[in-house]
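Below you'll find the structures, each written out as structure tokens.
Quick note: the coordinates plus some simple rules give every number you see, no bench work behind them. Computed from a predicted model, the values in this text were never measured in an experiment. Cβ atoms are built from the backbone, for glycine too; each structure is taken alone.
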Structure 1
């Protein structure tokens, strides 16, 4: 366990450490991308999954047997629907298979959309 992880001791750290060692770096990379694209967001657990919050839940993710479930809201999925040809997806979730590279550019695009969407919504209130 890294010194940074020991010091932060967040709920997402605990979630990742509880996962099998081979997938931990993938989850850490996903977390790093989300953090970078959603500055000012906070980490928490929501619905039993790691989540990032900025005025509202931006995104959840969770490890499944063969994939990472990425839950950016129905609008987050709709924003990139034309780019999801190789992925299983539903109204509010996308599955990133563990046997494929993490689609970092797609994740960045979704996060940029969600941050903009949330900021726009909360500027009006």
Structure 2
């Protein structure tokens, strides 16, 4: 079995997909337009795409599932700052004085997601014995 899409209910599929495109660098499907009820964010193989679908009801409670992202080109803190510039907001900050931890952010429709330490930060910590 192959996971083809992760489907995300939302109020404005194109707007939310555009936010996630800025987060991931993945392109929107060329077939989708601003007023469509569905917008596909195309992930690189073999990852599933994100399919945003318009629904009438808004988000009312904490997500039961969310994404944990690990930066590849920036540190965790640099990535968090970049995500603020594309529209994310802070939900909870779980960073610790020793450099561990993560940050929980919200996308423009209030869906939670986390940013963890980067691969290089993890490697440096392992080498230092932290």
Subject >> Kirkwood radius over Cα pairs in Å derived as 15.8 - corresponding label from 1, 2 >> reply: 2
**OP:** Assuming -13000 is helix-only ellipticity at 222 nm (-39500 (n - 2.57) for each DSSP H run of 4 or more, over all residues; to 500) as calculated from a single structure, say which of 1, 2 it is.
**Re:** 1
**OP:** Looking at distance in nm of label points 7 Å out along Cα→Cβ at positions 32 and 48, point out which structure of 1, 2 has the largest value.
**Re:** 1
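Kindly point out which one of 1, 2 the value 9.1 was derived from, the read-out being mean count of other Cβ atoms within 10 Å over residues 56-63. Write down the numbers at each step before the final one.
Details: 1: 20.2; 2: 9.1.
It was calculated from structure 2.
To which of 1, 2 does the computed value 2.5 (distance in nm of label points 7 Å out along Cα→Cβ at positions 64 and 88) belong? Let's see the in-between values first.
Values: 1: 0.4; 2: 2.5.
Label of the originating structure: 2.
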